[in-house]
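Engineer: See the structures that follow.
Where a number appears in this text, it was derived from the coordinates with a stated rule and is not lab data. Just so we're clear, the structure is a prediction, and the values are computed from it rather than from any experiment. Cβ atoms are built from the backbone, for glycine too; each structure is taken alone.
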Structure P
């Protein structure tokens, strides 16, 4: 399929124009016009690009691209290697950041809400006027059920701050580095907040506000969206799509 048709499909699905993001969402590096195989992954890095070349793919879809407003890298070191691998091998790179977090059906947080079997799922976590996370009603009231589920299904090394109620009704989820949004969970009377990262102050807030907090890992909580969208590219556009994980403990 032509590169531009894939870009159009992804843009119509993920609606990047709705987001004030700190990365350009969409095609970040132009490669071959004709695309037969796409690799999906969490972060655009040298290791992922090398594996893409080994698999003879023509394109890569990632959650974390290689262009960010908060950094202005010069073309040396790892950044030079990333760009060089893409350009020399004529590989397309698509990156969608907040749109993949926020998608109501195929986004990271929608899939996590489904994993935790939440009911009455709605958008949660305001970021520049757009809700990027999900919240819902629990089927189980025992917080230990969800603590164990995180350990078993996501990350055995997840950091759990069990300072909330003995019985819970609501869970709020924002994947990745959303520890600052913990305040929104507290203000909305959410019983358990799940995100990827943790900061020092989160422990004190969890204890003082009596809200459970889980840091399950940035990478771990953001593997789901690209996989779901990869399945769509495979089933609807009939492309050869393969998810390639580059494990990251963060």
Structure Q
């Protein structure tokens, strides 16, 4: 059983949703990213998504897009991604990498799986990898016993939901709305429906991402989902902080608020 599966099982046993937090590697710098991730883990995150900075972040809104641009300008490499994964895993928290497919393909699928597993990572979230093109990753993830998380959108027809969930391992990423990442004032009305459609095809946990930024919103999503994914709100806290110490403290405070929110009242 993967560390991700263990984290979701533990959350369910405690009658709460799992909290999944996202941070890009190398932002605002390598060491602050590591310190922020460890603070997130200490404050209650069950799983941490490590963002692999990429020059064409198709799904990401301006907050994350700017952060990954700055990480790339700062010289962040894939080795830095693995270093962050290793730090999280060594702290006893499940770590997955959130990445577009091109960097993995360029690195070498088998080599990436090998090095991710070697760093203690649990698997990959791949927003732009389709089931039809996923065979190299399916083979590599099977060989290294890594989780693979694909996305189900509100627009996904039932046949597509069945195909996507059939390939997932760890959890299924339920996209709450059609659009790019970013904090919203309210949770999308389509989120619960996406989770319900996922559950028609799999017993894997369904975690909702896009738009959640507060403990109150996390509590709402925890009422119908197995996991709550938060990204832009964390990255904004890092971006707005005046010093590395303030950045780490801001991430810790937000994590604590969200961790209380996923406890379902």
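Engineer: Quick check: -10000 is what I get for helix-only ellipticity at 222 nm (-39500 (n - 2.57) for each DSSP H run of 4 or more, over all residues; to 500), calculated from one of P, Q. Which structure matches? Show your work: numbers first, answer last.
Structural biologist: On the way: P: -10000; Q: -15000.
Only structure P yields this read-out.
Engineer: Can you say which of P, Q returns 0.8 when distance in nm of label points 7 Å out along Cα→Cβ at positions 49 and 73 is computed? Don't skip to the answer; put the middle values down first.
Structural biologist: Values: P: 0.8; Q: 2.4.
Corresponding structure: P.
Engineer: To test your reading of the models, identify which of P, Q gives 2.5 for distance in nm of label points 7 Å out along Cα→Cβ at positions 17 and 129 when calculated.
Structural biologist: The structure behind it is Q.
Engineer: Comparing mean count of other Cβ atoms within 10 Å over residues 81-88 across P, Q, which structure shows the greatest value?
Structural biologist: Details: P: 15.5; Q: 23.4.
Once mean count of other Cβ atoms within 10 Å over residues 81-88 is worked out for each structure, Q has the highest.
Engineer: Now for a separate question. For structures P, Q, calculate distance in nm of label points 7 Å out along Cα→Cβ at positions 65 and 217 and state which one comes out highest.
Structural biologist: Largest one: structure P.
Engineer: While we're here: If Rg and Dmax of the Cα atoms in Å is computed to be 16.5, 49, which of P, Q is the source?
Structural biologist: Numbers: P: 18.6, 57; Q: 16.5, 49.
Going through each structure in turn, the value belongs to Q.
Engineer: Kindly point out which one of P, Q the value 1.9 was derived from, the read-out being distance in nm of label points 7 Å out along Cα→Cβ at positions 169 and 201.
Structural biologist: Q
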